Structure P
Amino acid sequence: MASYAPLNDDLLSRFLRMPWVMILLVLGLSLFGVTVLYSATITNEAESLLPVKHAVRVVMAFGFLLILGMMPLNFWAAIAYPVYFGALVLLVGVEFFGSTGGGAQRWLEIGPIRVQPSEFMKLALLLALARYYHSVLSSGDRKFVFHLPALMMIIAPVMLVFRQPDLGTALMLAATGFAVMFFAGLRYWVIGLGLISSVVAAPLAFFYVLKDYQRERVLTAINPSRDPLGAGYQIQQAEIAIGSGGYDGRGFMQGTQSQLDYIPEQHTDFIFTVIAEEFGFIGSIGLIVAWLAIFALGFIIAGRSKSTFGYLAASGAVVTVAFYVFVNIGMVSGLLPVVGVPLPMISYGGTAMLTVMAAFAVICATNLDRERQMTFNSFF
C-alpha cells in the first residue's frame, strides 16, 4: 500500500494539473515536424505518404502521453525493474534473432511488428536507476560502493547495444546512466577521474575498439572534404543546406538542397537541414530555444519533487531527450560524427517517438505527485 496521504486524485483534477505549457510546446514541435516532413518528402513519390503516417503517429503518441502522464508516480516505480529486465532480454534476443538493416543487427520482428529494443532501454534504464537510488538513498547510507550495482546496470545494455553495432545509442545510454548517477550524488572526484580516463582511453578505443566504418565517420566529422563523394558527401551537403538558409531562410518548400533531394535521409536523421535551409538562422534558433524551454520546465518539475525517485526519473528523462537533440543537431552540423540519432518529434520514426513521449509522461507524473514523499514500501 502507499504510505503517503492521498491527494485529490480524480481524473479531472489530475488532467487540469498536468504541465500544460510543456505539453503544448511538445505538441507544437510535433505539428511543426509534420509540416517540415511534408516539405522534405513532397518531391519523392516513394516518401509522399510519410507525413500522413507521421501525423497519425503524433496523434497516437500525444494520447499515449496524456494517459501515461496521469498515471501515479508509483506506477512508474513499480514497473521500473520489470521493464529494465524485459528490455535487457529483448537486447539479448537481438543478439541471436535480430534482423539486420543498414549493416547493423538492431531490430526484432514479432509478427508484423518491428521494434528496436535499444530505444526502449533508454527509458527503462533511467527508471531502474531511479528506483535503485531511491531505495539506497532513503536508507541514509551514501557509501561509494552503492554506485557499483548502478554501474553494472549501465554497462550491461551499453555493451549489448555496442555489439549490434550502434555506437550512437550505446553512448546515449551511457550518458543518460551517468547523468542519473550524477544527480544521485556521485562524487565530483569520481566524475573527474572518469573524464580523464575517457580522454586517455579514447585513442585506444579509436584504433582497437571501433569498427572501420565508425573510424571513418569520426575522421569525416573532423574533415568532411577528405572524401567528398563518399563518406563526406552527406555532411558536406548538409553544411551547404544549413549555410544556404542564411538569416531568414529560403522559404517553406523553397530549399534547393531539400527539394532536389541532395541530402540522403533528410526525412529522418537529417531533417534539421530542411529546417535550417527553409527557415534560416531564425527558424533554427527558434527550434533550439523551444527545446531549451522544454528542458528547463522539465528540470524545474524534477527539482520540485519531494521523492528521490521522482527527482531522478524526471531529471533522467530530460537528459535522455536532450541527448537526442544535442547529438542530432551536432552530427548534422558536422560537429559530431554521424551516428544515426533522430530529432525528437520531428524526424520520421515511430519507436523513438514513443520513447520520447514516455519520457515526457514520466515528467508529467512527477509533476502531479511532486508533493508526495514516496518510500520503498509505497511502490505497488
Structure Q
Amino acid sequence: MQLQTGRCALGELKDGERALLPHGGSVERRRFIDGKGGELTILAVDNGRLVITVLPERGMEIGEIRLDGELVSWNRDMKHLLHPDHVDLQERGGTGWLDGFYSAVASIGPELFGTPGEGWTLHGTSSYSPADPESVSVSFDVAGIVVAGRVVCRGYEGEPVFEKNVRMFARWNSTVMLREETTVNLSGSDQTLDDGHHIQLCGPYLHEGGRYVLPTAKRHMLLRDSAPPEEDPLRIPALRDGKRPIRCYQYVPEPVAGLEAVGEAAAYFPQLGNAADITAEMIVNDAFDTAAFVIRPLDCFPRSLIAKEIGESFMFSFQPCRTRPNRMSQKHADGEAFLLAPGAGSDTACLIGVTRDKMVIEELERMIVSGQTPGLDAET
C-alpha cells in the first residue's frame, strides 16, 4: 500500500535511488561532481507531470524544469554547474557570478540585483550559499508535493546578514508550481533587501522562434545595454538565425486582472495571499502551442527585466525584481531601496508554469495585453 502523506529529510534519501510517491510522483537524490571536483546534490522531484531539479548547495535553486519528460527550461550544458566554493563573485570586476550560472530559476540578491560596483556583484550571494542539509526535506499529502530548505546567505563581509527559507509546492499532475521565500534580517541593523529571480523558461520548444507577451507597452521597455535597438523587442528569433548580442530591457509591469480563473494556475491563488495587484508575463513559441509564464503579486516584485541572447546558449529570461537594476547608491537616491529591520522578514511568492493548452495561451495573452496602460496601443 502506498502512503498518501509523508516526509523525508535529505539525509534519508540514498544517492541514485528513486522513491515512488502517490499520483505517479517520485523523488530521487543524485550526486554530481563539478568540473573542479566539487560535489553537489541534485534533488529530482516529480509531481506526475512536472519534474524540477533542486540544487541545495546553490541556495535551493531550480536547475531544470521538464514537462512530460521534455525540457522546458534553459538548455544549459552541465559543465556550467559549479559548487559555490569554486566561484569568486568579485572576479573580473564583479562578473564572477557568471561562473556556475546554470539554473532555470536562480535567486538574485538578497543584497543587490543590478549594476556591479560599490562592493556588490550583479546577482548577490544567495545563489552561492549552500542550504543547511538538515533543513532540506520533501513532503507530500493529498494536495501535492513540497520541497523546502533554509539558506543562510554568505554575504560579502564574512558574516551572514540574511536567512532565506525556501518552499516549493506543486499540486499532483499540475504543470504549475509555487515558489515561496521568506527572507529574514539576521543582523543588528537595518539592511537593504534587494532580491528577485532569474527565470529561464526558454527550452527547445522556442528554438524555432517565439515572442514575449508582457504587461507593458513597448514604448515603456528601456534598453539597458549597448547593443543596437531592435525593431521588435518582444521577438524571440529562431536558433537557426544565428547569434544575437545580449539585450536587456527593464520595465514596470502593470497589474493583470482575472488571472485567478485561468487554467491550472487558479488552484494556487489562495496561496498568493491577499495581494491587491497581481501581474503575469508569458513567453510563447511561434506555433502557439507551448507557452511558459510567471505570475506574482506586485508587492513582492514590482519591477521586471528581460534578458535576451543567442550565443553559447539560447537565453531568454524573466527577472521579476524588487527595484530597478541600478547601483545601490542610485536605488537609495531614488527612494526605491527596501529596508528590513533587525529580525524582520519579508515574504515573496511566484507562480511558474508551462502550458500546451491553446485556449489557456490565448486567454493569458488577452489578459496580459489588456493589462497594459489604458490608451496605449499594445504594438507601440
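Here, each number is a calculation from the coordinates, and none is a lab measurement. All values reported here derive from a predicted model rather than from experimental measurement. Cβ atoms are built from the backbone, for glycine too; each structure is taken alone.
Among P, Q, considering only FRET efficiency 1/(1 + (r/R0)^6) of positions 222 and 342 (r between Cβ atoms, R0 = 41 Å, to 0.05), which has the greatest calculated value?
Details: P: 0.95; Q: 0.70.
Sorting by FRET efficiency 1/(1 + (r/R0)^6) of positions 222 and 342 (r between Cβ atoms, R0 = 41 Å, to 0.05) in descending order puts P first.
Matching task: 28 is the computed value of relative contact order in percent (Cα under 8 Å, 6 or more apart). Pick the structure from P, Q. Answer by label: P.
For distance in nm of label points 7 Å out along Cα→Cβ at positions 134 and 318, which structure out of P, Q has the highest calculated value?
Details: P: 1.8; Q: 3.7.
With respect to distance in nm of label points 7 Å out along Cα→Cβ at positions 134 and 318, the highest-scoring structure among P, Q is Q.
Here helix-only ellipticity at 222 nm (-39500 (n - 2.57) for each DSSP H run of 4 or more, over all residues; to 500) was calculated and came to -1500; which of the structures P, Q was it taken from? Mind showing how you got there, number by number?
Working: P: -22500; Q: -1500.
Checking each candidate, the match is Q.
Comparing Kirkwood radius over Cα pairs in Å across structures P, Q, the highest figure comes from P.
Could you tell me which structure in P, Q was used to calculate semi-axes √(5λ) of the Cα gyration tensor in Å, for residues 118-165 alone as 29, 11, 7? Comparing all candidates, it corresponds to Q.
Comparing FRET efficiency 1/(1 + (r/R0)^6) of positions 270 and 286 (r between Cβ atoms, R0 = 25 Å, to 0.05) across structures P, Q, the highest value is found for P.
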